[in-house]
Structure 1
Amino acid sequence: MSDPETLAVYAAKSDEYARVTKDAMTADPLLAAFIASLPKGGSVLDLGCGPGTSAGVMAAAGLDAHAVDAVPEMVATASAQKGVRAELMTFDQISGQDIYDGVWANFSLLHAERADLPHILCALHTALRTNGKLHIAMKLGEDTKRDSIGRKYTYVTEPELRGLLSDAGFAVTKMTTGRDKGLDGTYADWIALAADA
């Protein structure tokens with residue numbers, strides 16, 4: 001994510017975002033299922049980690065949690081999570097091979113440009129070990145637009161997201177959909193896919 005306006009929103013609202021996500025993440029059944037799918041003590045990447053709440057839950061479960069975000073304020077908050085190694089990094093800086101047992105991309109890649117998604121997903125596939133697990137959640141739709149507080153979103157359809165994952169070498173194993181209220185106070189439909197590398 002390199003959109004300056006989106007980054008500025010998250011920088012300004014980092015404390016509020018941490019409060020909003022804290023309880024939701026600790027009780028998230030999708031996060032619990034993701035953790036359960038990984039080997040004991042496995043290595044996991046929290047991509048676009050925000051305040052690092054999910055990474056903190058994963059670290060508490062005994063995983064080696066690496067959290068990355070493009071917003072310094074978020075990285076600082078994530079670094080305070082016990083057992084979390086947090087780093088300032090953009091999506092296009094993901095590199096390496098056979099590093100992670102799992103990648104948690106929970107409502108983060110929706111801030112990537114549509115044209116960049118194939119490259120990013122291929123990089124994540126390469127960074128995952130054989131049979132590594134990916135969780136990706138995005139907002140449903142067909143366009144690219146800003147929300148009421150200025151964040152830029154790339155919306156996807158189910159077939160589009162499935163196709164992107166397949167092209168990157170992933171095999172989808174589970175789909176979950178829902179509708180929730182975001183930081184901007186509006187409700188949006190979303191999709192989450194679990195996939196194997």
Structure 2
Amino acid sequence: MKSGNLFNEQGFKVIPFNEYFDTVVDDKIISNSSLNGIYVKKNFLDNVDKLDNFIVANSDELDIIDNQTYRRLGGKLVKFKLSTIFVYEDFILTAFTKFDEHNKAILTMPEYIEFLINFWDRVNRVYAQKTVSVPIFGSGITRIKEHKNISDEDLLKIMLWTFKLSEMKFKHPAKLTIVVHEDKIGQINLFNIKSIELGL
């Protein structure tokens with residue numbers, strides 16, 4: 001674990017998307033300040049169709065839950081299973097959150113844990129012995145039902161716990177790095193986290 005900017009890390013960088021892999025950064029569907037929004041603006045500002053076409057071309061039917069005809073507030077219509085991933089250059093894009101009818105990101109705690117366990121399994125198949133850097137999943141705008149006041153430290157502990165439970169075993173020289181935003185590192189008890197990491 002380290003503080004810093006995810007985009008400056010070496011190896012694969014994980015960007016959480018919603019279950020539709022929406023790419024409209026308008027503060028209605030995707031927030032400009034989210035990792036998702038920053039990634040799209042930084043890499044596809046004038047050509048978001050390139051990313052959209054890549055997702056369509058590389059979609060696996062087994063990962064598609066639904067192909068809707070309409071979303072009230074706009075956005076894409078194909079809904080993917082949580083933990084679906086697309087590897088685009090040195091980024092791993094993943095379906096992390098469900099969207100409600102108001103385009104708000106929501107998850108239940110069982111869905112959060114299931115996402116993580118499946119995500120580690122999928123990453124294990126694609127990481128190609130590169131370092132994988134991830135954010136704290138759920139930090140910021142995601143609403144975890146019945147756990148509205150859950151802290152970043154608690155989310156981090158759940159991430160480490162599911163990683164430990166998973167079958168994922170990085171081969172040298174690869175490693176997992178959890179990148180915590182500099183503004184939030186002070187809210188985390190590093191001693192508690194290090195004691196968990198030592199057990200990995």
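Bear in mind these aren't lab numbers, they're just calculated from the coordinates by the rules spelled out. Source: prediction; values computed, not measured. Cβ atoms are built from the backbone, for glycine too; each structure is taken alone.
Compare distance in nm of label points 7 Å out along Cα→Cβ at positions 147 and 163 across structures 1, 2 and report the one with the greatest value.
The structure with the largest value is 1.
Identify which of structures 1, 2 gives the largest calculated value of volume of the Cα convex hull per residue in Å³.
Values: 1: 100; 2: 123.
Result for volume of the Cα convex hull per residue in Å³ over 1, 2: largest is 2.
Which one of 1, 2 has distance in nm of label points 7 Å out along Cα→Cβ at positions 83 and 107, as calculated from the coordinates, equal to 2.4? Display every interim value, and only then the final one.
On the way: 1: 2.4; 2: 1.2.
That value comes from structure 1.
A value of 18.8 was computed for mean count of other Cβ atoms within 10 Å over residues 35-42; which of 1, 2 is the source structure? Walk me through the numbers before you get to the answer.
Values: 1: 14.8; 2: 18.8.
Source structure for this number: 2.
Assign the value 18, calculated as relative contact order in percent (Cα under 8 Å, 6 or more apart), to the correct structure from 1, 2. Working shown, then result.
On the way: 1: 18; 2: 27.
Attributed to the structure labelled 1.
Comparing distance in nm of label points 7 Å out along Cα→Cβ at positions 27 and 171 across structures 1, 2, which is largest? Don't skip to the end; give the middle numbers.
On the way: 1: 3.6; 2: 4.8.
Across 1, 2, distance in nm of label points 7 Å out along Cα→Cβ at positions 27 and 171 peaks for 2.
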